[in-house]
Structure P
Amino acid sequence: MYTFILALHSWVRWLALFAGIAATIAVAREASSRGPAGSPATGPSDRFGVILTATLDVQLLLGLLLYFVVSPNMAEIRAHFGEAMKDPVARFWAVEHITTMLGAVIAAHVGRILARKTADANSRRMKLFICYGIATLLMFIAVPWPGMRAGRPLFRGF
């Protein structure tokens, strides 16, 4: 089960990163995403925003399963948390990765909530652009890219 969840978490990351980039670009490019005041958004930025928040939610669920339930590495880190804080790789997994990714999830959700409550199209676009951009940037910062101390393969097998 650990290997399957880890591989799934690894592969869904690409969908989340793509959706973050696409949502940010779509918001920057769209002229107007609302019709009359109060009508829902239906453009590409909204579709990519839904995909972004959904994939981030799936990633969060998979990550929490890894962190608290199935990962033997995380169980060891949690058992010796003080020692783990002295090791940069263990600290990355125990604190930095999960905190930064949680920030990305929050930023994407906050952007969608703020946008829904904003009637002005330009203000809505700016809020989405900032929030989606922050979420995407946080994802890029927290991914364990190959070559980093805590680096992992770009694609894991099942």
Structure Q
Amino acid sequence: MKYLPAASLAVFTAIFLAMAYGYPSQARAFPVAVAWVTLVLVTLDIVSRTETKAGAAVLSRLNPGTAAPDPRPLGGQFGAAAWLAVFALTLVLIGILYTVPLYVFASLRFRGSRSWSTCLWIAALVTGGIWLLFAIVLRLELYPGYFFESR
């Protein structure tokens, strides 16, 4: 039963990947890349659920929070969900290129307690990477947000 969510996602992703290879070459570039990355991550998830040396190694390396003696209280979980809800709302309202640096900066500063300068350079680096990948390499227009879209 503990493998069911990951196995279901693997099956769904494999079907998605097979369908994506049917798209024209330019249209399939991003869906195929996402599907392959998802399959790698699902494989790691399945391995981490096994009670083997490999599973324990993957779990301790990629999810060190599982070694914590006590899980976050329920209020902390709601707080994390609220951060994601605000992120999704700001994506819709002000778009990707404004939301991503704000979210990265705020989450590093206020959830991760990092220094102001660290938050600033990481947010700038992530934003530059997103812009470079989507606008330059893939030549895709990023969603500008409800407030900034031309009507």
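Computing log10 I(q)/I(0) by the Debye sum over Cα atoms at q = 0.10, 0.11, 0.15 Å⁻¹ across structures P, Q gives -0.54, -0.66, -1.19 for structure Q.
3.4 is what came out when distance in nm of label points 7 Å out along Cα→Cβ at positions 80 and 136 was calculated for one structure; which of P, Q is it? Value 3.4 for distance in nm of label points 7 Å out along Cα→Cβ at positions 80 and 136 corresponds to Q out of P, Q. Tell me which of P, Q gives 31 when you compute relative contact order in percent (Cα under 8 Å, 6 or more apart). Only structure P yields this read-out.
Where a number appears in this text, it was derived from the coordinates with a stated rule and is not lab data. What you see is a predicted model, and the numbers here were worked out from it, not measured in a lab. Cβ atoms are built from the backbone, for glycine too; each structure is taken alone.
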